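I've put the structures underneath this note.
Only the coordinates and a few stated rules stand behind these numbers; no lab work does. As the structure is a computational prediction, the values presented were derived from the model and not from experiment. Cβ atoms are built from the backbone, for glycine too; each structure is taken alone.
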Structure I
Amino acid sequence: MSTFLSWITLLLIATTTLGMLLVRDWRWPIIFLSTQYIGVFILTLQHWPLGMATVKLIAGWMGAAILGMTRSNLTDEDTKDILPQGRFFRLIAAGVVGLIAFSGTPIVDSMMAGAGVSVAAGSLLLIGMGLLHLSVTDQPMRVTLGLMTVISGFEIMYSTVESSVLVAALLAVINLGLALAGSYLMIATNAREAESA
């Protein structure tokens, strides 16, 4: 992959993960997650054939569609997050995660010979931003988005060492299972809030 395309892909991943962290409306994180899977597809395509990488993309889009359809049928839920709530704090925390990810990229690239700098940087950025997303929220949809982001980073890194069709199918099932579990939790939380109101 060309250097220009790898930088564009890393910029796409950084933008989508930061967008999911900062926006409040529930529609935008779904759009950012769908766009993030395009970057995951491009980075996975470096080590997997086109068909296997496409499975990753389609499974991610299906997971985003499941979350979006479920959320669109629910009433407006409470948007309280675990403190701190400020966007400035989240922006600073995302900058720290990005700094750690890009400073750890040469180490991970040297440990996984042949992975590529863009693959190592993209996977570390996704894992770090997903963990940050998990640490600042307790809403079922946003927790699911954070888990799917962490799993995406792991899948990019794992694609460098394993190119089995069965592994690609298992990782797609994990993504869809996370989306279904998040959908169930959103419905259960909404029903509980409706009963208590």
Structure II
Amino acid sequence: MITFGLPKGRLADEVVAALGDLGPAEADARALVVPSLSPGLRFLMLKPPDVPAYVERGAADLGFAGLDVLRESPADVLEPLVTRLGACRLCLCSAPGTDLDARMRAGRLRVATKYPRLARSALGARGLVAELIPLHGSVELAVAVGLADAIVDLVQTGRTLEANGLVVREMLLESTGRVVVNRAAWALRREELSPVLARLELACGA
């Protein structure tokens, strides 16, 4: 039995469509383990940030995760297939008139983010020094109420930013979805995993 860690939410819909008849069978929306339409495969329905941990520790043989999730996670997994699914950008954003350089020089640039590890690395690579404020909810609120001067967050259409009076100041990372595989599973069960990888590669034009 091959176990696939499937991230819940928008990305899951794209992955399921790409898998076709290898995808999960219909199940109760609350189900956490779902059989495949094809024998020998099952799916774990996971929150996106949890996929790398399940794959690294062998609870799932392979899974699907965005580059943003993978670079935020310390998990040691293989990434044999990069796709165009779930394309988005990790961006530094603020209100249009905010002078981020002046605040940084004054040593009081505050940046709210759900991706502290990734934000620290990306900002540091650009010579930007900031106090990071890790949050789990809507980071746009942090700017609106004065908790932060800027945010680092994923941007797809930009409509959420616009609705909250924010603009992109700099793109830090382009993220797309990729298949991740447990190292032991790749060494010992590569032939079993190949049909799933081949289907995703074909459907995604990777």
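Annotations for the structure displayed:
- Entry that produces -0.65 once log10 I(q)/I(0) by the Debye sum over Cα atoms at q = 0.16 Å⁻¹, for residues 114-185 alone is calculated, selected from I, II: II
- Of the structures I, II, the one that 16.7, 56 was derived from, the read-out being Rg and Dmax of the Cα atoms in Å: I
- Here distance in nm of label points 7 Å out along Cα→Cβ at positions 90 and 122 was derived from just one of the structures I, II, and that gives 0.5; the source is II.
- Taking distance in nm of label points 7 Å out along Cα→Cβ at positions 98 and 130 as the criterion, the top structure among I, II is I, with the largest value.
- Parent structure of the calculated result 1.7, given that distance in nm of label points 7 Å out along Cα→Cβ at positions 66 and 138 is the read-out and I, II the choices: II
- Answer label among I, II for the case where distance in nm of label points 7 Å out along Cα→Cβ at positions 2 and 146, calculated from the coordinates, equals 3.8: I
- When distance in nm of label points 7 Å out along Cα→Cβ at positions 10 and 34 is calculated for each of structures I, II, structure I gives the greatest result.
- Winner on FRET efficiency 1/(1 + (r/R0)^6) of positions 26 and 58 (r between Cβ atoms, R0 = 25 Å, to 0.05) once structures I, II are ranked, highest first: I
- Computing FRET efficiency 1/(1 + (r/R0)^6) of positions 42 and 170 (r between Cβ atoms, R0 = 30 Å, to 0.05) across structures I, II gives 0.90 for structure I.
- Origin of the derived value -27500 (helix-only ellipticity at 222 nm (-39500 (n - 2.57) for each DSSP H run of 4 or more, over all residues; to 500); candidates I, II): I
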